[in-house]
Structure 1
Amino acid sequence: MTSAAAAVPQPGRTKAFLRLVMIEHSVFALPFAYIASLTAMFRLDGTIHWARLLLVTIAMVGLRTFAMACNRIIDREIDARNPRTAGRELVTGAVSVRSAWTGAGIAVVFFLGAAALLNPLCLALAPIAVVPMVVYPYGKRFTNFPHAILGLAQAMGPVGAWLAVTGDKRQAADRAHGVKSTPARFGIPAALYGARACHAVTTALLVWYALATHAGVFFWTGLVVVAVAFLYEHTIVKPHDLSRLNRAFFTVNGFIGIALFVCALLDLLVRGLTV
């Protein structure tokens with residue numbers, strides 16, 4: 001009876017998998033990919049290519065879903081020992097390892113399919129984009145800077161989106177379980193200083209991007225909003241008080257991506273991008 005029941009598909013299996021990979025957090029990466037692809041379209045012929053934008057979306061969500069699934073699968077034993085992550089679906093059994101791998105496989109097929117439909121260059125480079133997604137979970141086991149790998153993975157999104165258009169032309173538990181990270185190795189204050197440095201570099205790169213693409217007033221307004229949001233993040237998170245860390249990481253970072261995208265879109269529309 002138990003085995004027969006297990007063979008029956010569970011109605012909530014897909015929903016549980018989507019919770020596992022936190023599908024709603026795709027919103028963090030998509031705005032930057034949209035900015036890159038829309039800017040490339042503006043420079044190409046001044047027109048939004050909706051089909052290509054849809055393929056960029058599918059590719060981004062597919063690759064991110066694959067990456068999150070791999071991260072959860074690889075880290076499931078560590079998650080089980082950490083009270084903060086003990087409620088994750090692979091630990092509780094809400095999602096089986098087999099189902100998680102199946103979901104990851106489907107996601108990467110969508111990613112590769114979208115890349116193939118975009119252009120040959122995107123398809124040729126697609127396997128390279130997969131590598132850091134798998135390396136990142138293991139990075140926590142051999143380097144104190146695993147988020148540098150994650151940053152590389154995130155940076156591939158806008159680059160890939162540009163090529164899609166132009167191509168065919170926590171700490172105590174970490175230490176206890178041997179998980180490496182900057183806060184675990186150097187302490188929370190040092191990690192926060194590192195985050196500030198990274199945000200400063202990010203702002204500088206966005207300024208360089210604005211200059212290189214001859215951005216207008218709306219994009220520059222967006223950069224001001226981003227800079228203010230970065231400053232706000234660092235006022236609400238202190239070495240001795242991490243109670244608002246989730247607000248900084250999820251809420252503010254999500255706002256940054258969306259706000260910059262809206263400003264960039266307005267800028268491109270004002271400058272002549274055709275919908």
Structure 2
Amino acid sequence: MKKVLSVLLVLVMILSLVACGPSDKGTVMMATTTSTDDTGLLDYLAPLFKEDTGWTLEWTAVGTGAALKMGEDGEVDVVLVHAKASEEEFVNNGYGVERFEVMYNDFVVVGPEAEGTYGDNIEKCFKAIQNGKLKFVSRGDDSGTDKKERGIWTALGIDTSKNPNYIESGQGMGATISMADEKQAYCLTDRGTWLKYKNDADLEIELNIVCEGASNLLNQYGVIAVNPDKYGDTNIEGANAFIDWICSDKVQKLIAEYGKDTYGQALFTPNAK
């Protein structure tokens with residue numbers, strides 16, 4: 001009888017623990033950038049999100065432009081992207097509820113020259129590429145990185161069509177880095193994806209960071225719930241749960257540590273308010 005009572009007690013304790021955890025609430029669909037996927041950040045966070053909230057996070061990783069378009073078409077519940085002007089337009093046009101900053105890293109220029117060749121002088125770097133008609137691989141996919149790169153060319157008054165060695169990959173950041181390495185060309189990349197690919201021994205990337213630290217190379221990420229007033233079937237409860245969760249002190253601290261053990265530095269800096 002004592003053994004039976006002990007077994008029953010253990011079962012009651014197990015059932016109590018299960019009952020205390022969040023139930024399976026369903027799925028939150030997210031459109032995001034390739035960098036949050038390529039760096040492995042979402043693979044790391046998704047199981048923790050499920051454990052803490054009961055929601056299952058599923059995502060499609062594309063360029064920021066395509067991610068916002070998915071939001072505009074009501075295909076997802078939330079977007080996590082990195083092009084502030086486009087994000088604000090998304091909200092102002094009624095497709096998104098409110099934009100929240102989550103984290104940032106920065107953009108760097110990588111290329112076949114020695115590390116640090118141009119220091120933080122992005123103007124000198126881009127002009128040298130254009131004037132020398134050097135190879136440059138652009139994403140060309142309306143992503144946040146693509147928007148940043150084209151903005152720099154435009155600000156410098158440079159017409160990239162006059163460089164016959166300027167090409168567009170039409171692919172994500174990781175694939176673009178690999179293409180640039182194969183062609184021994186330059187490209188603009190976010191630091192997080194760069195660290196992931198540069199330190200992958202199987203890829204043997206030979207490029208180096210040739211320009212970094214310019215004031216206009218900040219790469220800010222924002223999260224926005226898709227407006228349920230436009231799409232009746234949008235999972236606003238799940239979207240808000242994800243926003244609250246990723247902006248919480250607990251998860252911001254996890255983001256601050258992500259990558260340090262492997263790369264010696266975090267891939268993103270949290271800055272949710």
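Key figures
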read-out: Structures 1, 2, by FRET efficiency 1/(1 + (r/R0)^6) of positions 69 and 253 (r between Cβ atoms, R0 = 30 Å, to 0.05): label with the highest value; value: 1
read-out: Distance in nm of label points 7 Å out along Cα→Cβ at positions 149 and 237 from the coordinates reads 2.0; which among 1, 2; value: 1
read-out: Top of 1, 2 by Cα Rg over 2.2 N^0.38 Å, largest first; value: 2
read-out: Structures 1, 2, by mean count of other Cβ atoms within 10 Å over residues 101-108: label with the highest value; value: 2
read-out: Entry that produces -13000 once helix-only ellipticity at 222 nm (-39500 (n - 2.57) for each DSSP H run of 4 or more, over all residues; to 500) is calculated, selected from 1, 2; value: 2
read-out: Parent structure of the calculated result 23, 11, 9, given that semi-axes √(5λ) of the Cα gyration tensor in Å, for residues 157-204 alone is the read-out and 1, 2 the choices; value: 2
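Where a number appears in this text, it was derived from the coordinates with a stated rule and is not lab data. No experiment lies behind these values; they were computed from the predicted model shown. Cβ atoms are built from the backbone, for glycine too; each structure is taken alone.
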